[in-house]
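Several structures are given next for inspection.
Just so it is clear, none of the values below were taken in a lab; they were calculated from the coordinates. Here the structure is a predicted model, which means the values were calculated and not measured. Cβ atoms are built from the backbone, for glycine too; each structure is taken alone.
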Structure I
Amino acid sequence: MASRGSISWLTGKQQMWLLPQKAVHWPTCSMLVVSDLHLAKAEHFRSKGLAIPPTVDFQTLSVLTDLLRTVKPQTLVLLGDLFHSAPNRAWSDFERWLKDEFEAGLQEAVLVRGNHDRAHDSTYETMGLTVVDMWENHGVVLTHEPTDPIPKGTKVHLCGHIHPAVKLRGAGRQSLRVPCFAQSSTGCEAGHRLTLPAFGAFTGMHLIEPKRGAEVFVVTESEVMGPLRAQPGSSLSRRGRK
């Protein structure tokens, strides 16, 4: 069953749902995929004397908890950059959170290692995570970065890392920067690549300019809209839903 405000992406065994919480639900594998939580970043900045609210990571994990209760996946996949900094209090907070989620019914949590995930595998495994550099099944490949090498014949590539966003332009000079799912091709074999927006509450956004053949799915507080394509002159236009 689709979550409110979500949009269907692809078909068949690879059919997935793009959620307004900036996550992907893959029903065939009973999987929820999120990217770039960057937990512990706020705590790191607070240790440097910056006035960052201490509730930022709680907000991130609270949204993820609500998603897990709604979607009820067997597997949670974190597409890299789970933690932003060296171990601090936020790491132990996440460990307790994950334990609670396992007790609530989650069966597996997988960390696809990202550039910020620099601790030894055993550190994450102690928390209950399975650590991999790449996950692959049913022709679907999950890595952290869009430029990561993927196997020949990959049908679908999910990744994160760049925190994609687009600028929507309204009447006059009004504009709004919003996160998005960015879809492109994997190359000559014409597979689909989907770059997820950052899930964390304390992350930046990187403005992208969709190239020819690429599409974006804009994320608002309540729904995912798209696909949208860039038009000559730079604005985005609605092409209709898949």
Structure II
Amino acid sequence: MEIKKIFDDFANAFSKKIDVNYHIKLQFEISDLEKENIWQIDVDNGEVLIYNDNRITPEEVFVLTSETLLKLYNNELSPLTAFANEPNKDGIMCSLIELKYKDPKKIVKAGERIEPELLSFFDRLHKFDDFFNKDYLNKIIVKESNCIKLHNVNGIGLLKDSQKQCLHVFFSIKKNETLKQGPIEFCAYILNGKGILRVDDSEFDIEKNEYYHLKPKTNVIFDNQFDDNLDILYLGLV
């Protein structure tokens, strides 16, 4: 499929998802292509303009492969999953849509105060996740083959809204795997399988069709010792 059609289809759908006040300027570079490898996106006044050359000064530059782009187009990869930072085999944090220039000033540690201008950019960038979905109603195909490793188990990022402070993730925990979550309030709906849920000093048997609202004081662990995958819909806070 032509790269131009992919970006044009993304742009047409995205223009229906934004209002006239939304604006952002970004550049994406396709790392495995020699031609048509620079794509700039200029969003302003309700318009989404696509350039296959250098016409604007981007606020940020990202790098991805043509395979990642095609998977996004075919709903085989969710945008939030593609942007998710996870350690590789060498322990280096990276993502499928990777920052080309990692500015230390834009790396925020937990608990640090974020300057209003940077916070505004982060909000606009999270909204831009919606760009990489050609459907007006953002569609994500949730199945194991579309997962990547998130928190050491298979997962798919579904939704992240920093303004509403919500995060939705699908996790699929294989036999002898565990998913560990920190001491934050969240909900979990068990979609498939069964396992053990450890909360603080207590342990519970869990299985399909059960829903839990958790307010742990320490870490939470989902443990699967069974043959079937333990599939969980995680509904938490950013």
Structure III
Amino acid sequence: MELNKKIAIVTGTSSGIGAAFASALVAKGTIVYGLARNEEKLNAVQKKLGKKFIPVGMDITDQKLLNIWVKKTFSDSHCPDILINNAGVGYFRKIDELSLEQWHEMINTNLNGLFYLTSSIVPLMKQNPNSSHIINIGSILGKTTRSEGAAYSATKYAIQGLSESLFKELRADNIKVTCINPGSIDTHFFEDSGIKPNHNMLQPNDIAALLIHIIETPDNLLVDEITLRPLNPKTL
């Protein structure tokens, strides 16, 4: 896909790999609608990236509000070419110490929010005469597991299965579906579980560069799933 003048939606763009994805897409000339709950951080990202980044303060777990935004923003003549489901929440606790609130937040953000947005965008993509692309950000913990990560892994295993099924469902509509499963990333995401970021972890900009490469593959070629691991995750 040629990215110049294309339209992308990226969730979780206020920081981390979501912000890196937005930056890489804007650098290619893509118009990016960046969704996140923290509007202050979104405005800071726009200040850095410019007018091609459109901040959207949005809680993707609010299905009604999300659906209103989609209908108000997009149409047959202005439809998204790319959807990157990146927003995610992770809590790492023993199963008998994980609160119901934490369980429901992971389910609602990692799964329900992804479903709400994807199901509202797919009808628009089906009307797009050109190729479209949905990218779901999974995790290495959707391929393997770790102690105290049962709930988080459950959501990421689900994303893996959802992505594979969607690929088979939507390929005839010229819609690609890719699941990217990164290992530990140099962000603050895993600090809740005692893992502090370090420079030997995967770098957000490197993952963003790979994402661009995947989207730019020829229309008749699909990378349906890819797993990324740090070569040497030890602390420097």
Answer label among I, II, III for the case where distance in nm of label points 7 Å out along Cα→Cβ at positions 29 and 149, calculated from the coordinates, equals 4.0: III
Answer label among I, II, III for the case where Cα extents along the principal axes in Å, calculated from the coordinates, equals 49, 43, 33: I
Of the structures I, II, III, the one that 26, 18, 14 was derived from, the read-out being semi-axes √(5λ) of the Cα gyration tensor in Å, for residues 13-156 alone: I
